[in-house]
Structure P
Amino acid sequence: MTTTSTCETSSLTRVEVRRPEAGGGCEVLLGCSGPADRPLVRPMLLSSDEDGARVSLVPEGALLLAGDAVRIEVVVGPGAHLELVEPAGTVAYAMDGGRARWDVDITLDAASSLVWAGEPFVVAEGARVDRRTRVRLGWDARLALREMLVLGRHGERPGVLAQDLTVLGPRDIPVLLESLHVGPGSGPLLLGARVMGTVTVVGDRLPPTTAGTRLELEGCGTMVRHLADEAHLAVPHEAWAQARQLVRAICSSTRNCIPSALAR
């Protein structure tokens, strides 16, 4: 296992995991950089083996404030597995007319897999946030993504959020395109609740008995969503447990494959 960490002067967090063709422990590349007066999201290696790695995304300082621009890049090489965890949620605070950005770009190569256990993303009253997630999957890649959106802290109206999720399969064929734009007047009217918990699986389908409002995605995938007025009631526990089990199954099926062969 090789670990490399870098901190430079751009607003970026990067996590990359690759399986060496010669075998042995995975190569894990972790990088973070940003202005000295702005907080960072720092990737911390929790564990790794011959199949992949487990990494925590740790915020250093208050996020998000006006002017913050967080960019996270994730790359999982052929046949590798990555699990991302967040030790705490993210709060977008009041911004006095300013804005903040939160951009995520994910590339999953052939037969790779990613499990990302996201914690609550809170858009406080007075916040203005542009949030974008873009995922590209190679053939037989699998994704399990847990997200929780909270519109306003307790007793608050929501801030302004423009959120876009794009998931592309092999040859950039769209699997899921979703845009959500909410604000102080549209939040309760649009969603019918203050908290939205979502589990998205691509590359497999959740069992038909899974609780929650579900959407079967084009190709092979399932989105399950819970709406509630309190965060603990919107967590799709059953869907998330099933999603992790499905995605991790790819590890055993690719363990004996050579990464260069998977990439063909």
Structure Q
Amino acid sequence: MTLPELERSGTAGLARGADIRPPKTGELVARRMRRMIVEGGLADGDFLPHESSLMEHFGVSRPTLREAFRVLESEGLIELRRGSRTGARITVPGPEAVARPAGLLLQLGSATLSDVYVARSAVEPAAARLLALSGDEERYAALESALEEERANLSDPELFATGSAVFHLRLVELSGNQTLALMAGMIYEIIARQTQRAVRANPPVAGEVREDYLRALRAYEKLVKLVRLGRADEAERFWRKHLEVADELVLAGEEATRVLDVLD
């Protein structure tokens, strides 16, 4: 569409940029400071210089600088210690910064456990493939460490349930793909809560190690072996099949349960 056509359609203001507000100076300062944090110029836990130094550095007034602080604080990138001489401290957020609002959105959208487990099944097999292709011995050792931690939980059903969720999360984190890891982190708490619910609904006999726990451990062991050998295609196929079987057991009769009911 040409500019005259836009004008005739009644969108001339948009075409001329009349409705696009230029960023305020405080937002521009926040943008520059955000970039410094992202690029590592400012690290987690660092304290920002005093206001007078920052005002001189950026060439802005105190109200403008404080506006920038408010923007960064709302994003969880700094912590303002009001009334303290130490000033603002860098607080680099982790996955939980996304997980909390994401969980709320799932609740508001009436998402079901089936939705969540389908998403996990889309993420984890791809992560298994990436990890196998990485050839990174340190990552393999870290996954094996998560396996050993879970093995130590065999005698405690609730710890085993939580440890299982941790193993799944670590698999994705160690894949090296930050976007997949963020997605896994978003649904981690929901998965952990649901596995605990399943354990409480069907508690094992005292002193008995459940056969499904042993099967899970064997699956984790096989996955570690496959990724160590670099057998990416096989690792992906195996993990997808494992999730199909495991999810069917965990979700039996709970597919339509709302995320709200799990997190409430």
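Where a number appears in this text, it was derived from the coordinates with a stated rule and is not lab data. What you are looking at is a predicted structure, and each value in this text was computed from that prediction instead of being measured. Cβ atoms are built from the backbone, for glycine too; each structure is taken alone.
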Notebook entry, point to check: Can you say which of P, Q returns -21500 when helix-only ellipticity at 222 nm (-39500 (n - 2.57) for each DSSP H run of 4 or more, over all residues; to 500) is computed?
Noted result: Q
Next item on the list: Rank structures P, Q by relative contact order in percent (Cα under 8 Å, 6 or more apart) and report only the one at the top, that is, the highest.
Entry: Q
Notebook entry, point to check: If Kirkwood radius over Cα pairs in Å is computed to be 18.9, which of P, Q is the source?
Noted result: P
Notebook entry, point to check: distance in nm of label points 7 Å out along Cα→Cβ at positions 181 and 221 was computed and gave 2.9; which structure, P, Q, did it come from?
Noted result: Q
